[in-house]
Structure formats: structure tokens, C-alpha cells
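Some structures to go through are shown next.
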Structure P
Amino acid sequence: MAANSALTVSGLDFDSIRINLRNFLAGRSDFSDFDFEDSAIGTLLDLLAYNTYYMSFYANMAANESFLDTAQIYENVASRAKLVGYVPTSARGASANVRVTFTSAIANSVFRTITVPKNTQFKSTINAISYTFVTPKSYTITANSMNRFMGYIDIVEGAPLTHRYLFTAANTSFVLPNANTDISSITVSVTTAGNTQTYTEISDLKTVNSSSQVFFIEPDKNKLYKIGFGDGILGRKPAYNSTVTINYRVCNGVRANGANNFTAVGSIGGQSSFTLKAIERAVGGAEVETIESIRYNAPRIYETQNRAVTTEDYRRIILRDNPDISGANVWGGEENDPPIYGKVFVSVTAKQGTLISTRRKNQIKAGLKKYIIQSIDTEIVDPIYLYVIPTITVRYDPIDTTLTASEIGDLVASKIIEYETNNLNRFDGKFRYSRFLDLLDSANMSIKSTTADIQVQKRFIPSLVTPNKYILPFNRGIFHPNDGYVSAVSSNSFLYQGKICYFDDDGYGNVRIYYVSNGQRNYLQTTGTIDYDTGLVTLNYFLPQAINGEINLTVKVSDYNVYPIRNQVLLISDARIRVLNDTTGQQEAFITSITTVGSTATMSSTGLPSLTAF
């Protein structure tokens with residue numbers, strides 16, 4: 001027996017496999033005088049090595065596709081997710097709200113309502129492509145006090161389809177044959193001997209028994225979905241030869257988002273004379289859930305059994321079920337200021353626009369109800385935007401660069417935009433002073449030092465009709481080195497008592513209104529208070545005559561590290577850059593027009609007092 005009679009299997013690449021096979025044969029006495037490189041046996045070795053390599057590759061891929069963490073094919077990922085009870089989210093049609101006014105219909109004692117049927121069709125065109133919108137349910141519009149008809153209806157993008165199947169012993173589940181099926185629109189009815197009964201999608205397995213009229217949605221091949229029924233123990237099993245009717249919509253996903261001009265395809269509620277106005281443009285359209293999203297969500301849904309218990313459960317469910325939402329923050333009522341027990345507060349940011357409508361908030365709340373297991377009320381509040389105002393001083397050495405001071409300032413400005421993009425504009429986005437300066441220093445090798453003075457700003461739009469109390473929480477300490485220090489608060493201008501006025505503080509906790517005459521501040525009145533420790537600013541019965549769009553109230557903060565709290569989101573605005581020659585100490589450039597998100601978007605609040613605005 002030759003010494004090398006065992007085959008080494010440690011290498012799985014082609015070269016290692018071929019060498020192992022060659023060494024095995026070379027160790028056999030009957031192959032001792034063979035040339036394994038250039039002879040025909042060398043070709044056979046190549047063939048064996050390739051075959052072994054292919055088999056090891058396919059075995060490795062097959063093993064990978066057997067697990068959720070490593071599978072790369074959508075059908076396999078969806079199948080693994082199904083084992084833990086997770087259904088990947090489908091494409092979703094964009095939803096809009098329109099106001100319909102019937103121009104010729106006049107109510108009388110008999111004619112008091114107009115019914116707009118389900119699947120009433122509308123059209124909208126985006127980039128020369130026409131999209132179909134339909135009513136997801138029927139709407140009843142009641143005559144108003146003027147005997148006219150006007151109402152608001154939701155419309156959803158997608159073409160409505162109906163399929164009918166025969167339920168038999170050999171055919172108990174049905175694959176919907178269209179891609180981009182919006183599974184949120186699926187309705188199922190079963191007709192047996194002329195009796196039609198409606199089946200509902202299963203939402204909680206614990207409530208299902210043998211008589212429950214429920215259907216199941218499962219992912220199938222090619223990103224399609226399959227409808228199944230119970231087995232008579234877990235859900236009612238339809239009688240054989242029953243007719244199963246499935247209604248659903250096929251949508252275009254994100255492509256219909258933004259539609260805001262709609263026309264009716266035919267009559268509405270039997271009326272041919274009407275006008276339409278888009279109240280809320282179409283949002284919420286989404287594509288089929290991605291592989292990485294399924295990989296992330298499936299085990300967490302299994303872990304919590306698809307229930308909303310912790311704040312992270314709420315956040316994950318909101319982001320999973322609402323594709324138009326880019327971020328969410330959730331906190332319990334006990335964490336609110338002041339505490340409100342028995343509530344969960346939710347704040348969200350939209351992928352398009354800055355705030356979501358009341359209608360959209362109600363939709364999100366309704367979607368959460370089936371996951372909440374306790375008697376806890378959910379309240380959705382708007383995000384509060386805080387603006388970080390940096391005044392930056394850059395010192396550079398002109399010997400180390402061919403750039404001008406203005407070009408150095410432009411490079412620093414681009415780093416400010418980069419910092420906001422990568423670190424802010426989200427609920428967990430924190431402004432870290434040292435990291436901010438490090439990034440600015442890296443703008444060019446000629447920069448010797450960078451310093452910044454940081455202020456924080458809130459914006460609000462006061463009423464010009466009614467005097468109101470405005471509560472503006474900064475939720476951080478205000479710089480106040482000693483009593484009488486009067487530079488903690490500043491503002492832009494507004495018209496008050498016929499004069500162009502501003503806000504400041506008196507250094508003792510009072511907010512004042514003043515105007516400037518002959519270079520001197522003239523104070524009209526004390527209008528509110530400021531708590532230097534907590535940053536709570538209160539304006540009492542404030543009624544300006546006119547404002548320039550909004551009022552910006554700016555404070556100096558005691559800590560340059562600015563962290564958001566609860567529903568706060570940080571942005572950078574009104575950044576200013578002074579570029580100094582490090583050798584002469586002279587200012588050579590001053591940059592002010594820096595197009596950050598905070599400087600280009602208007603995101604003001606009403607400033608009115610609210611228990612949830614803290």
C-alpha cells in the first residue's frame with residue numbers, strides 16, 4: 001500500500017481539489033510513472049476537480065438557502081420566514097384624499113344622501129403615465145344645511161380584480177396570479193348552496209376556533225401570494241364544491257406617490273356633475289418587502305408574537321406597516337413631561353414632506369390596534385424641530401494650500417451639510433460638538449484650528465387674531481453665568497404695537513419685548529418667563545400684529561452637545577463661517593449661505609401649549 005492512500009479533503013477551491021486528487025493518484029503504485037499535467041489523465045483530473053468544485057459550491061448554496069440568515073433567493077427567504085409565522089409585506093398602493101362636490105344635486109325631503117360605491121374609479125397622471133385610483137370602500141355623503149352634497153373620500157391606487165375558484169379536495173388553496181398584489185386589499189367570500197359568507201384575514205391565532213371564518217395569506221413563488229383556509233380545527237373549512245371569490249387590487253407601488261390631480265372615470269354615486277379637489281396628495285405606495293427587511297423583521301415578530309408591548313415593538317410595527325414613514329420614536333406616558341399614564345406617544349417623520357396629516361395619523365393608530373394587548377391609548381404627535389445655529393471660526397495657513405479663503409470656507413460648508421445628512425434629521429440624531437469640529441478640521445490640510453459657538457433655535461407661528469399662551473420647551477440648560485446676564489435669548493423681528501420688535505431676557509428669568517431707537521433698546525413690556533435650568537420659555541398672551549413668516553426664538557445653551565428628547569429632531573440652520581489667516585489673524589472670508597436641510601425647509605410649530613409637545 002502506498003504511503004498516500006488517503007484523499008485530503010481540506011481544500012474546496014479548484015486548485016486545492018486538483019492538487020489533492022493528483023497527490024492521491026501519485027501515491028498509488030500503479031500511477032507512479034504518469035504525467036499528471038500534460039497527459040490525458042491531466043484532463044481527467046481537471047474534469048474531476050471541476051465536478052467536485054461544482055458539487056461543493058451547490059451543496060454550500062443549498063445549505064445557505066436553508067436558513068433565514070444566509071438565504072439569498074427571495075422565495076427561500078419568504079419560506080423560512082413563513083416558518084415563524086411572518087408574512088412579507090406586499091406592494092402597497094398609494095392613498096390620497098379628495099373632496100367631491102356635487103354641483104347640480106340638490107337635496108329634498110327624500111333625497112338626502114349620495115352613496116359612492118366601492119371601487120369607483122379615478123385617474124391621475126404622473127410623468128405622462130396614467131394611474132388608476134379607486135375607493136377602497138363605499139362612502140355615504142349626507143346633504144348639508146344648504147341642501148348641497150360635499151364630502152371627503154379616500155382613494156387608493158390599484159386596479160381592482162376578482163377571481164373565482166372552486167374549493168375541492170384537490171384544490172384547497174389558491175395562488176393570486178398577479179405580481180404587485182396589494183394584500184391589504186384582499187377580501188374573501190365563500191358561496192355554498194347559494195349562501196355567501198364573508199371570511200376575514202386571521203389576525204390573532206389565539207382567537208381562532210373550528211367555526212372561525214378566516215383565511216390565511218402565505219407567500220408563494222415569484223413574489224406571489226396564496227390564499228388558504230382552516231382545516232376544521234383551526235379555522236372553518238369551506239364545504240367542497242363551494243365557490244371562493246377573491247377581490248383585490250394590483251398596484252404600481254411607489255410610482256403613484258405624489259399624485260395630486262385626479263379626474264373621475266365616470267359618474268360618482270350616479271351623479272355626472274361634480275368637482276374634485278385633492279386634499280392630500282397620494283402617499284404610502286411601496287414595493288414588495290426586501291430580503292434584508294424580511295431577514296430583520298421575521299425573527300423579531302416571532303419573538304414578540306406580533307404584539308406591541310415595548311416601545312421598540314411599536315416602532316418596528318409602524319415602520320414595517322407604513323412605507324411612507326421614514327422614522328418613528330415611541331415613549332411611554334410615564335416618560336412624558338408632564339407624565340400621562342395609560343398612554344403611548346408616537347412621533348413619526350415622513351419620507352415626503354415634514355408632517356403627516358390627521359387622517360394619516362388616524363390610519364396609523366387604527367393599524368396599531370390589532371397589535372396592542374393592553375388598554376393603552378396611542379397618541380401620535382408631530383415632531384418638534386430644533387435648529388442648531390453654529391457660528392464657526394476657521395484658522396488656516398495659506399502656505400499649506402493653493403486655495404483661497406473663500407474656497408476653504410466652501411469646503412467647511414460642505415462638511416457642515418455632510419454632518420447634518422449623516423448624523424441629524426432623525427429622532428436619534430445627536431449633535432456632538434467634538435465630532436462636529438473634527439469633521440470640519442478634515443475639510444483641508446491647511447486648517448489649523450476650528451472653533452464654534454452653538455445656539456439652539458425654535459420656530460413657531462403665533463396667531464395674529466387672538467392673544468395666546470405659547471410654551472416653547474428647549475429641554476436643556478440655558479447659558480446664564482450670573483443674574484443680570486441679558487444675552488441668553490434673542491429673536492428675529494415682528495410687528496408689535498406699531499413697532500418693529502424683538503425678544504430678549506432680563507437676566508432674572510423674564511422675557512421682554514423691545515424695539516430699537518437711536519441704537520438703544522426700548523422695552524415695551526415683560527411678556528413671559530424663561531427657566532434657565534430646564535430651558536422652558538413661556539410667552540403669555542402674546543399677540544403680534546405681523547410676522548415675517550414665523551418667529552425664531554434663539555437661546556445660548558450651556559452645553560454644546562445637543563441631544564434630542566422624545567419627539568425632537570435636530571437640524572442645522574443659519575450656519576456662519578469666519579475664515580481667518582492663521583499668520584495675520586485677519587478675517588479673509590465670511591460664508592453665510594449654506595444650504596442645509598434646516599435652512600431650506602420650513603418646519604414651524606404653532607407653539608400652543610400641549611401636554612404632548614415636550
Structure Q
Amino acid sequence: MTHQQQPEAAVARPCRARSSSLKPLRFTVLRNQSLLAVAAAGALLFGSAGPAFAQWQTQSLLIKPGWSAVYLSVDASWTNLDFLIGSDAANPIVEVWLWKPIVATAQFVSSPSAPTTGGSAWANWERATTGPIGSLATLAPNSAYLVHSLAATNYQWNVKGKPAAPNYSWSTTSINLIGFPTVAANPPGMDAFLGLVPAFQKAALVYTYPGGALSVSNPVVVPALAEHNLPVLRGQAFWIEETNFVNSYFGPFQVAIDGGGTDFGASGSSTRLRLINTTASAVTVNLTLQPSEPPPVDQPAIRGTPPIIVRGALAATNMTYGVASLSAVNPQSWTLAPQGRAGSDIAVVLGVDRAALPTTPGALYAGILRLTDSDGFTEVTVPVSAQAGSYAGLWVGSASITNVVAYLKSYATTNQVVGGVTNQVKVQDTNGAYIVTSINTSPAPTASAYPLFLIMHNDGTNVNLLRRVFFGQDVNSNSILATVESALDPAQLGTARRITAVHFPWTPTNQDWHFVGQLLPGGSLTTKLTVNYDDQASNPFLHTYHPDHDNLDSTFRYQQPIGVESYQIDRQITLQVAPSANDFNSLTHFGQTFSGFYYETITLTGAGARTFNAAGWFSLNRLSPIATLTGPH
């Protein structure tokens with residue numbers, strides 16, 4: 001959801017309508033009267049364009065007999081009013097009118113059905129025997145509606161939708177039809193609620209709809225705020241007019257969210273909330289994670305509540321951030337200093353614990369972030385969702401060899417006296433070979449780490465080790481991963497890339513090597529690749545143009561057998577994937593990066609066989625989520 005920029009409306013005062021069966025409001029537009037400035041600082045911004053509907057919450061709206069003004073804090077555009085109201089014969093609502101502020105100077109609007117210059121201030125839906133009529137099809141959040149009920153008693157209208165945090169834009173040129181995000185149970189009175197900002201309380205002129213037919217007393221101005229305690233019901237809309245006051249108050253605190261939003265999708269990691277005190281006193285803001293309600297039958301299934309975590313303090317010892325889990329039973333709280341002082345505006349970083357998400361790719365997890373204040377006045381609900389990610393795609397990284405098996409032999413020795421000097425010499429057997437007493441095969445640290453390059457592709461089932469891969473666009477401008485350059489669009493090779501690991505054997509067909517095992521937390525992958533003893537392209541023991549290392553006899557006519565001038569090299573590589581570390585960045589980026597232990601066994605086959613072992617660590621980053629590896633056409 002993006003920040004809604006509502007057009008400024010003409011200054012308006014409610015006045016007498018002709019009858020309750022006519023349009024909801026008739027008002028006279030006044031000239032050159034300045035009201036409220038746009039309160040952009042109080043807006044809650046969303047920049048994520050994830051699933052349209054993932055989290056669900058029901059808002060209960062009190063509909064009085066006759067006309068009521070309501071303010072919607074859920075997005076119910078997943079369906080239309082024909083279904084929400086028209087399909088329910090027991091629903092007494094016959095008209096719904098959406099207030100749409102218009103850009104205007106001086107004008108008169110005799111009826112919402114008669115637009116004037118600048119456009120109509122209303123969109124409507126009406127139930128009729130021949131079918132619904134009007135220009136209003138769905139219900140949008142953070143919008144005010146006039147609702148006409150034919151019932152003789154109060155009606156509880158339950159509207160299910162996606163929760164939407166307050167997103168206000170006060171008009172500077174008109175009266176505002178607005179609601180407040182108060183708590184549902186025991187809401188504050190109008191005087192107490194607005195009294196946290198005395199200047200606003202003094203300047204505000206408030207109208208409300210008591211129910212019944214539209215008349216000179218409906219809507220009615222609320223008496224002086226200091227003399228009443230009218231409950232500020234969540235979901236109720238009020239006409240509010242002010243003079244000589246710039247307003248940004250909708251409760252004791254405001255919330256602003258980074259452009260990334262709180263729909264983490266399949267790969268998002270973190271986002272930031274700003275909590276801002278709007279009052280002259282300290283305010284404590286409490287945050288909990290609530291489960292989503294079940295979705296309607298035609299909406300995507302929700303597997304559960306996402307594992308949301310809160311970033312803690314930075315540890316100086318290892319430069320990692322602490323982490324705290326968030327749930328309905330494990331709230332987090334922050335105390336904001338009075339407005340304008342240090343600590344009155346703080347940042348809270350939230351993330352999704354990807355290591356705790358199940359491994360079913362695409363599975364949807366959704367919940368609701370609920371923020372309340374210590375005064376018990378305000379409740380802000382923010383949708384939050386995440387999808388279990390797939391580990392499929394192209395993974396590129398490195399290994400670092402830090403330990404090797406020395407393979408050092410110890411020999412039998414004896415003391416030998418020559419010319420009066422005693423020397424220690426090796427003992428030989430009957431064939432003249434030195435006698436080996438032991439071989440040290442313990443891993444020992446290397447003087448410096450030896451780097452290797454890794455290219456791996458995971459199609460979701462199989463993981464393969466690659467020597468080279470091409471990344472670019474095909475002739476249809478689709479991004480692809482390919483094993484051959486010919487799969488790419490020749491006209492777009494300038495933006496394509498070739499990635500190569502030169503220490504793996506070269507083959508004209510770009511052979512890959514299959515891993516046994518899976519690329520996942522705690523998983524183990526093993527593969528084996530062979531460099532033939534006569535492989536002139538890849539075997540390091542062969543020097544094609546050197547007569548002592550070309551695998552040819554002295555006549556240069558016959559190939560030598562294995563082990564005379566070169567060896568067959570077998571490399572068995574094992575990657576042991578480590579579980580995620582328990583710090584904020586590791587948990588939130590899990591699935592986009594992997595690390596762990598690297599093991600390699602090198603066996604040389606020729607005149608006998610000799611084995612060498614090396615060990616170290618590896619790290620991988622997912623360069624592309626493309627699960628298909630395109631081959632030659």
C-alpha cells in the first residue's frame with residue numbers, strides 16, 4: 001500500500017438534508033477558510049507489493065437506525081459490496097456513501113448526486129430490486145462512509161479484510177470526515193483523547209451522527225469538549241473542523257514504516273518501524289504479534305503466524321545484533337520521551353526468522369502486528385506476512401582451505417660413529433629402502449588460507465557442482481541460467497555474464513557433478529570428480545609440450561601407462577551446511593546465504609595410490625533464484 005494522497009476538498013459544513021430518503025449529506029461550501037494542514041509525518045507508509053490479501057481481521061461497525069458515519073480500518077476490496085451486503089438478505093443496509101474530498105475553490109453542492117466543478121465529493125452504492133446501483137463497488141481502508149440502515153435497532157456490521165494502519169492526509173481547505181484508531185474495548189472519551197493535545201482540543205469543532213433521519217440535528221455538533229465524554233468509538237467517523245491549527249495528532253503515538261513494508265515475501269529479511277510520541281508526556285508503546293483470522297474460502301490458505309523477531313543491541317565483542325522473538329504472549333515495549341526530546345522518536349527493526357520457517361516453498365504465513373499505548377487510547381494494527389522460500393537457484397561462493405593432512409613420515413634411525421663423530425642415520429631394509437616407523441596424518445593448519453571458488457545450481461531437487469555458467473537473457477528477453485553461451489541472445493551478450501571456477505576440470509560439454517544430499521540447514525552434500533591421467537586440458541601433472549611430462553614414450557609415438565608421468569586425480573568434496581547462528585542478521589538472511597565446513601579428499605592413482613585430506617570452511621550466496629538450468633538448443 002502506498003501513501004494515499006487525497007485531493008483537498010472545499011470547505012464544507014453539514015446542514016439540513018431534505019429527507020432521510022435523499023442523499024446522505026447536503027452542505028454549503030464556504031470561501032477562503034483555512035483548516036487543517038496535511039499531517040504527512042503521521043502517515044504509515046507501505047512500499048511492498050506482495051500478496052494483496054494475506055492477513056485477515058474483522059472490523060465490527062456499529063450501524064444505528066437511519067444514518068451512521070463509519071471509518072474503515074480494514075481493506076475489504078477482496079470482494080464487492082454486492083457480496084458483502086447485497087447477498088445477505090438479513091443485512092438492513094440499503095445505501096453506502098464514500099466521502100471523497102474534492103479540489104475546489106468556492107462552489108455550492110446542492111446534492112452529492114449533482115457534481116459541480118472539480119468532481120463529486122461522494123461515490124455511492126445502493127441496494128435496488130433490479131440490482132445494485134451507484135459508482136461505489138468495494139470498500140477501501142482509511143476512508144469514511146455514510147451508511148443508511150432500515151433496521152429499527154442497532155446493527156453490528158462485521159467487515160472482514162486486510163488490516164490497514166492509519167494513513168491520513170488532513171485537508172487544509174475543507175472539513176474532514178475522519179475516524180481515530182482507538183482501542184475497541186473501553187475507548188477513551190473525546191475530551192480525554194483530544195486533551196492530550198490541548199491546542200487541538202480547543203480548536204476542534206466536531207460533528208457526529210446520532211442516528212435517525214438526516215435533519216438539522218443530524219449530524220449534530222458535539223458540545224464543548226470540556227463538558228462531555230463522548231466515546232471515541234473505533235470505526236466511527238466524525239466531521240472535524242479547525243481554525244488556526246496545524247494538526248498531526250491521531251493518538252498518543254505515530255508509526256512510520258520503511259518503504260520495504262511488512263510483507264517479507266519469500267526473500268525479504270527486515271524492515272524498520274519508527275515510533276513517534278505526539279504528546280507532552282512519556283508514552284510506552286507495546287507491540288505484540290497476533291494470528292490472522294481464517295481467510296475466506298476463495299483466498300490463499302495461511303499455514304500459521306510468521307516467526308517475527310525484533311533486533312536487539314549490537315554486541316561489541318562480535319559485532320552482531322541480539323534478537324528477541326515476538327508473539328501474543330511475548331510482547332516488546334518501548335518508552336518514548338515527551339515530544340521534541342531525545343528519545344521521542346525511535347527506530348524498531350523487525351525481521352522474519354527464516355531459519356524457523358518450514359521448508360515448503362511458497363507456504364504463506366501471516367499475522368497482525370498490534371501496537372497499543374500505555375494510556376489505553378490507541379490501537380494500530382499492521383499486517384505482516386512471509387512465505388517460505390525455496391533454496392533453488394544459482395549459488396556462488398568460496399571455500400578456504402585452512403587445514404591439511406601433512407602426510408609426514410618418520411623413519412627408523414641409528415647412531416653411526418665416523419672419525420670419532422657420532423651421527424644419526426636412517427636405517428635401511430634389505431632392499432635398501434628406508435624403514436618407515438610412522439606416518440603423521442593429523443590435520444595441521446596451513447601457513448595461509450588457500451582459496452577455492454564454488455558454483456552450484458539447485459533445481460529444487462538436485463544440486464550440481466558447475467565449472468562454468470552463463471547468466472543473461474534469451475531471445476525472448478527472459479533471464480536465464482545456461483550451461484552454454486549459445487542459449488543466450490547474441491544481441492544482449494554485452495549485459496550477460498560468464499562465471500567460471502578454473503580449478504575444476506574443463507570439458508567441451510561443460511560437465512557438471514551431482515551432489516548426493518540436499519542444500520538445507522544441517523544438510524550434507526558430497527560429490528566426486530575425476531581428472532584422468534591423460535587429460536591434457538586439466539591434469540596438472542601433464543605439460544603437453546614438455547617431453548618428460550607429456551605422457552609419451554621417448555619416441556613420442558606411444559602413450560605411457562598411468563603413473564609413469566602422471567596420475568589420475570579423484571577429488572571427493574563434502575560440504576557440511578551449518579545451522580544458522582543465533583543473531584539477527586544470520587536469522588533474517590538465512591536461505592539467501594549458507595556457510596559451513598568444507599572437506600576434500602584427494603586421491604592420486606598411479607604406481608600405487610596416495611590420499612591427501614584438506615579441510616576448511618565455505619560460504620555461499622544465492623545469486624539467482626532461477627531453478628532451471630538451460631542447456632544447448
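Quick look at the numbers
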| item | result |
| --- | --- |
| Entry that produces 3, 12, 16, 18, 17, 14, 10, 6, 3, 1, 0, 0 once P(r) over Cα pairs in 10 Å bins from 0, in percent is calculated, selected from P, Q | P |
| Given 2.5 for distance in nm of label points 7 Å out along Cα→Cβ at positions 254 and 286, calculated: source structure among P, Q | Q |
| Of the structures P, Q, the one that 3.7 was derived from, the read-out being distance in nm of label points 7 Å out along Cα→Cβ at positions 70 and 326 | P |
| Among P, Q, structure where helix-only ellipticity at 222 nm (-39500 (n - 2.57) for each DSSP H run of 4 or more, over all residues; to 500) as derived comes to -6000 | P |
| Answer label among P, Q for the case where mean projected area of the Cα convex hull in nm², for residues 238-533 alone, calculated from the coordinates, equals 28.4 | P |
| Per distance in nm of label points 7 Å out along Cα→Cβ at positions 150 and 278, the highest-valued of structures P, Q | Q |
| Label whose coordinates, when mean projected area of the Cα convex hull in nm², for residues 134-189 alone is calculated, return 5.6 (choices P, Q) | P |
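FYI, it's all coordinate maths here, none of it is from the lab. Treat the numbers as computed from the prediction; the structure is a model and nothing was measured. Cβ atoms are built from the backbone, for glycine too; each structure is taken alone.
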